[in-house]
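All of the numbers you see were taken from the coordinates with simple rules; none came from a lab. All values reported here derive from a predicted model rather than from experimental measurement. Cβ atoms are built from the backbone, for glycine too; each structure is taken alone.
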Structure P
Amino acid sequence: MNEQVKIVEVGARDGLQNERSIVPVFVKQELIRRLGRTGLKVVETTSFVHPDWVPQLADAEEVMAGLKRQPGVMYPVLVPNLKGMQRAVSAGAREIAVFAAASEAFSQKNTNCSIEESIERFRPVIEMAREHDIWVRGYISCVLGCPYQGAVELGDVVRVAESLVELGCAEISLGDTIGTGTPHKAAEMLQAVAQAVPMERLAVHFHDTYGQALANILACVEQGVRIVDCSVAGLGGCPYARGATGNVATEDVVYMLEGMGYATGIELDRLAEVGAWITNQLQKPNYSRAGTARLASMPVNPVMFT
C-alpha cells in the first residue's frame, strides 16, 4: 500500500503537561531532540498558556530557546490567546495550534468562556500568525463526549470545525478528550466533519482511557483520515478531564500502521528507545506495548538511558 500517514507527536506538550513534578528544561529539550531524529515530521513542543493553568509548561520560553530543530520537522506550540501568541512569536515559533471545544460546558470550565467567545479570541491570534507567516492548527476537544455535559452533538463538532477553518486553520485535530469513543462512533463523527472540511485537513487525537484508541484510529484511517496524533510511551492526558490519563502510544500506532502497509517514515526501534529513555527519566511505566516488546528483542544500548 505504502500510502503515507502523518504522525503528530504530542508527547513533549500533551504528554508532560499533566506530570505531578516539574520536568527539567534540559529533559524536555532532549526529548524533543530525540523525537526529531526518529523520522517524525511534527513534534509538538510546548504551550504558551498562563503558568497558573499549566505550571508544568511555565518554562515554554526556555524550552524554545534551546530548541535544536531538525530539517524538515515542524515544532508547533499551543497558544490560548493573543498574549500567548505574542510570547510564542517572541520565542521564535514557526507553527502554532489553537484549541476550542465542541462542548459548551467544557469550554466554560476549561477557558472560562463560551465556544463562540473562544473562537473570537483566536481571530487576532490567527491574524498575527498570518502576518508572521506562521502555520496554524486547530484542536477541538470533546468530540465524542464531555466530562461535564456527557454526550456531544455531532452538529456542534462540525460547526466548531467549520469556524476554525474559516478563521484560517490549515489542519483540524478532532480530540476524544476523555477517551470514551468507540470505533463506530468515531467513524460516524469523522464522516460528519468530513462533509464540511476536506478529509486531508483532518487529524484524529484519541485518548486511551477505555482502551479504544487503536481501534478508533483504525476505524478513522479506514474512512480516509491520514493524520494521527499520539504520544511517545503513551504519556499524558487531559488535566481537566477526570480519568482521562493516557494518550495512545506513538510506538503502538506506528507498529499498527506500518503492519497494515502504510508508510509513516518513522524508525520504530529508535522511537522505542526514546520511549524507554523518557519513562526512565520520569520514573514511570512505559505504556507502549509495541515499544516495550521491541526493546525486549534488542540488545541493551548503554546510551539509551543517559
Structure Q
Amino acid sequence: MKNVAVIGAGTMGNGIAHTFAQSGFKVQLIDVSEAALKKGIDTIAKNLDRMVAKEKISETQKEETLGNITTFTNITEGVEYASLVVEAATENLDLKLNIFKQLDEACPDDTILATNTSSISITQIAAVTSRPEMVIGMHFMNPVPIMKLIEIIRGYNTSDKITNLVMDISKVLGKIPVEVNDYPGFVANRILMPMLNESVETLYNGVAGVKEIDTVLKLGMAHPMGPLQLADFIGLDVCLSILNVMYDGFKNPKYAPCPLLVNMVRAGKLGIKSGEGFYDYSESKKAETVAKQFLN
C-alpha cells in the first residue's frame, strides 16, 4: 500500500499529506479550492524547511517529500488509484456524508475509507457506503507531523482485518496508534472537551481571568499549554462543534457548551485562525496578550 489520497488541504489535511509523503507514500492531496491546495503545499514546504534547518531531515528528503505529493481539485481523478483515502474536510456531518458517498462510487472496491473526524460517528459515516466493513476513523492530532498519537476508531461494522491493517500503516508513519470504539468524542475529545468547556465556564463565572486559569493548569498540573490557549489553538468553532456532537449523542448536560463559547463563535472570535479568541494574536501567535474583552 503506497498510494494514499487525502481529502482537504487545510491544517489537518496538509499535515496528514506531509506525514504520508515523508514516509514514502505517493499522496494525492484533494481539495475543491485551488487556493487551499496552494496554501497547503506552501505550509508543507515551510514545515519541511524548519525540519531541514533543525537537521532532522536533509534537503534531498525535503524534495522527495514534496515530489511525492500531487494535487487535484476533482475527487474522482484523485482517488483513482488510491489504496487508502483519509478524509480531513471540515467537521460537518452533511459534508462528510456527501464526501463518503462520492468516495464509495469513485474508489476501487478494495480501497479503505478513513476519516480524520474528531467526534462524528464512524458507523453513521460508514452507513452511506456499500463497504461499511472498510470504513474506519484515523484521528490524527495537530500538528500532525509532530504529534505521535493516532486514535484508530472502529465503526460498528469495521472488520478486524481493516483495523489491523490501519494500525500497521500508522506505525509505518512513525505514529503510535490506539484502538478505541465508536462513541461520541471517542477518547481524546470525550475527556479533553469537557475540561476546556469547564475552563470557559470558570472564566464566564468570574472565578479567575484568562491568564490565571491557564497558569493554574500549566504550573499546577504540568500541562504544556493552558486550556484557554489550547482552545484557541484548536479553534473555538471546532470545540463548539465537538461539544454539540457529544451533547446530542449523550443528552447529558455536562457536555452542553458554555454560553460564552457559543457567543464567541457567533462573533467570529475563533482563536488563532481568526486572530482573536481568549488571546489577541494580531502581533504574536504565542498567546501573550489577553483579548480586550477579558481584561479587568
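Sorting P, Q by mean count of other Cβ atoms within 10 Å over residues 104-111 from high to low puts P first, with the largest value. Taking mean count of other Cβ atoms within 10 Å over residues 48-55 as the criterion, the highest value among P, Q goes to P. Looking at Kirkwood radius over Cα pairs in Å, for residues 120-207 alone for structures P, Q, the greatest value goes to Q. Suppose you compute relative contact order in percent (Cα under 8 Å, 6 or more apart) for every structure in P, Q: which one lands on 18? Considering all the candidates, the number was obtained from P.
To which of P, Q does the computed value 3.3 (distance in nm of label points 7 Å out along Cα→Cβ at positions 32 and 152) belong? It was calculated from structure Q. Starting from the value -12000: which structure in P, Q was helix-only ellipticity at 222 nm (-39500 (n - 2.57) for each DSSP H run of 4 or more, over all residues; to 500) calculated from? The read-out was computed on structure P.
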